[in-house]
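A.B. asks: Pasting the structures in now, so scroll down.
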Structure I
Amino acid sequence: MNVKKWCALLALVGVNGLAQAGEQVVVYNWSEYIPEDTLQEFKKETGIEVVYSTYESNETLYTKLKLMKGAGYDVVVPSTYYLNKMAKEGLLQKVDKTKLPNFTNLDPDLLNKPFDPNNEYSVPYLWGSTGIGINVKNIPKDSITGWQDFWNPKFKNQLLLTDDVREVFHMALRIKGHSANTTDEAQIKEAYEYLKELMPNVLVFNSDAPREPFLSGDVSLGMIWNGSVVQSREDDPNLQYIYPKEGAVFWMDSFVIPSGAKNVANAHKFINYMLKAEVAKVCVEYVGYATPNKAGKALLDDATRSDPVIFPDKATLDAGEFHNDVGDAVLIYDKYWQLLKAGK
């Protein structure tokens, strides 16, 4: 081998000698969900290039993965019931925990959830909630206590709802005393009929960046993710968060490996790196959501660790509900969702 070819090979491998030429991991994730510096540090430590792209909804992720039959990506980050759905449809492969020594950093109380018993397919990354966003400059905070307040006629054409069928139906189902995971069409229809009464108050559906209409002054009340409020504090401290008395939507976003992943070993290396305590700490500070990483949470400053918007207490958590896959009942939800948005 001549000198020029040898030098070119060294450049591809990297001076740390930890990666083979062209070694990479292809990650598909929510936008603004991992600090760029974290990705660079992973590459520096392992020599593995992160090919990174983002999506704005679970629907987009699911549709693309379904179309590609589980191929195209090495690590993706679905939420709660979509994780369960994709596992059932054969779009995911089981994770090998023997390759994840940092898995022990995770809080046992946030493992083994119904959407993935024994965490066969998933490794928790961040968790959070969908609750009530309120601009306290325009609406007294103590005047709003739950989802029920959205139906007040004084809020005509003023509310923001997330563009998510399960989250929106969650409100009405909980108010009516039902589980947000019901598969009973009579209960889903009852929620739909009640949501029809809410529609005159709805100004916009937004799941791309629900904080933006609040920050621009277009809305002062509506559904929002807790992390969006945390991220907005410097821009507008008047945007605050309320856990509704009927129970918030809780969700977990987890690392999974698609069934058609090409770089499975590197996928495990990436997930294990993200489970490092110091990495988990940085991610909480960046995105404003809670970490299931017990070791990482211990590294946070007292103010962040005790912030109830990020880390709700057990009573608040118990009052809410994690969404599970509802199987074929998703077609029932979708039927009434389309009727609702069509104004029928």
Structure II
Amino acid sequence: MILRALLLFTVASLAADAPLSFTDSAPKRYEFTARASAIDPRAKPHPEIDFVFEKDGKPQDLQHASVDTRVKPQDRLVIWLMGPNPALFERVNSYGLHAIRVHYANGWFGRFGKEPPPPDDKFLGKIRLEAATGEDFSDVVNIPKPDGIHERSVQFVKWLAKENPQGRWDSFLTPDKSDLRWEKVILSGASHGSTTAARFAKHRRVDRVVMFCGPRDQYETWQGLPSATPANRYFGFSHTLDGGWSGDHYCRSWELLGLREFGPVTDVDKTAPPFGNTRRLVTSADVKNDAKRAHGSVTPGGSAVKGADGKFLHENVWRYLFTHPVEAVGKPVPHDEGCRMDLRPAAK
């Protein structure tokens, strides 16, 4: 009996590692929207941190997913940690990537993220990690496992595997379907979401991290903690007019993450792909001197910069961020002396 179980497990493991392919009789791009509370009855709202299922009569726990079975699959799953971004999902699907967006407890930031920094220089990082894992890392929030990014992603992918067998979502589940194969996951987000993506990847090894306009947590040092995800697998992209640059938030986070080992901060508008294989990308494209637009201009969508031909300027950057071989890296550079590494207010 034990031998048979081991044989079945080995066969399942080998099947899971075989090159992924679609067998869809009518290939197309699939899109899905489902409520987290409908997928998993264990899911619960947490109104104390503005993590609710309904607001003003509208559902707040909607989750999104998409895959294009017309495109050769790369066997990687993007988990997007920000609001819905159809333009981004269209692009990652065109690269052969699956994509999901989960509803997770990010409302806590409005309560804790704008206060003066506490003595604990990993305070926000602990909250982020609890929101990501559903495990008890922080004393100020209580987010159980069914309401963390980890478990909500597992349950969503299990639902998708049943709902859309053509999309081969089962490839991202362990043989016993109890967890995701995190080595196939690309964590990505913008701003608050990119910061949580980076914190989660410090804790759990993933395939790569794509950080738009982030990470921040400028008074914290968790970015320098030992990382389960190797440093060469973190990729960042931000605009130079973004307040995260004027305040040295991005430069210090990128240095604490160890990204200067893989090349300098590189202007994508002056350098051709593959941008010297760096992990630190910036743009100074024209956003009419609008810092708020600059913040969102690095992701596909309404704030993104277009050329005279009406096409987005940074298509090649987005492809690079999600698909550039992680083994190809630039040369180490010295610490940027102009980047302030300690931003905490002086004690009074």
Structure III
Amino acid sequence: MIFKDTVYFWLFLIVPLLILIIILGVRRRRAFMRFLGDEKEIRKITSSVSLIKRFWKNFLLTVILVFLILAIARPQMGVEKIRIKRKGVDIFVLLDTSISMGAQDIKPDRLTRAKMWIGTLIDNLTTDRIGIIAFAGKPFLQCPLTMDYSACRMLLDILNVGTIPVQGTNIAGALDLAVKSFPEKKGFFKVIILVTDGEDHEGNVTEAAEAAAKEGIKIISVGIGSETGEPIPIKGKNGLISGYKKDREGKLVMSKLDRTTLKSIAQKTGGTFFNVTPGNFEMNRLIGILNKMEKEEFGEEWLERYEDRYEYPLILVILMLCLELSLTDRVFRSKRRKL
């Protein structure tokens, strides 16, 4: 037998507390009896009360609490085999790691916030396959399509600004690589989630989006950053900001969210544009879109599931509770008829 929710075992700390309260109650009652007067006389007056029955009532209350905690902890015994069909959507997340993603208009910075957002997306997936492509001036397949979400998150965490040595924002190249990395099966179960500020794009983004549309791939653009603009920090070897990026004339370069381009990319494939918000309010809409998409069958597998047996301790709790309520602490004496 195993227990599913062992965290509730902490409730067992209440058991010794209950026993202590019962003991203190008994001692206080005895002290009060002695205070009232002669102990023998008091015993005669209270002879109708059975101390043994009172003990058993307290004992039952303690045992009831123990079995109630065991029921809450969900005991499981016996294995049930279930055959399930794996169906889901193939998702490629394209993450911009260019230098502009180090801007801090979204705290702590755009790239860190984008990684947190993607991590939340991964946590909401159940049967979908997900892959990651990092890109700056060139794209790189960081994680192929997989259902190993923990491995995907680990590969996501190591991405940083400068992971791709060639700087720039080559969205078109990232889209092309994603299209090639999908399985060749035809169907509308493929989606690209483009996470970027959309600025300084290279290549023909429109052609890349149209090529994805021909393959039945939907693009969801996720904009991160502000349209007001933010200077791009330059960090030294120690990881601290040593200055901000400037153009050839020495003027400060301001990085802005290119909402127009990102909306256009999504519309080419019948997709949607989202803007990352502090509360991730757009996540529910995104998950809703993914759930409505056509699902690909990834195969069948057998799962072993333990069967819940919480009803057994719960039945004991109910029976003992009925017994405790029916048990009185009074002594029953048979009355003899006087002749």
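A.B. asks: Kindly point out which one of I, II, III the value -10500 was derived from, the read-out being helix-only ellipticity at 222 nm (-39500 (n - 2.57) for each DSSP H run of 4 or more, over all residues; to 500).
C.D. replies: Working through the options, I get structure I.
A.B. asks: On mean count of other Cβ atoms within 10 Å over residues 120-127, which of the structures labelled I, II, III is highest?
C.D. replies: I
A.B. asks: Here Rg and Dmax of the Cα atoms in Å was calculated and came to 21.5, 79; which of the structures I, II, III was it taken from?
C.D. replies: I
Bear in mind that the values in this text are calculations on the coordinates, not laboratory data. Quantities reported herein were computed from a predicted structural model and do not represent experimental measurements. Cβ atoms are built from the backbone, for glycine too; each structure is taken alone.
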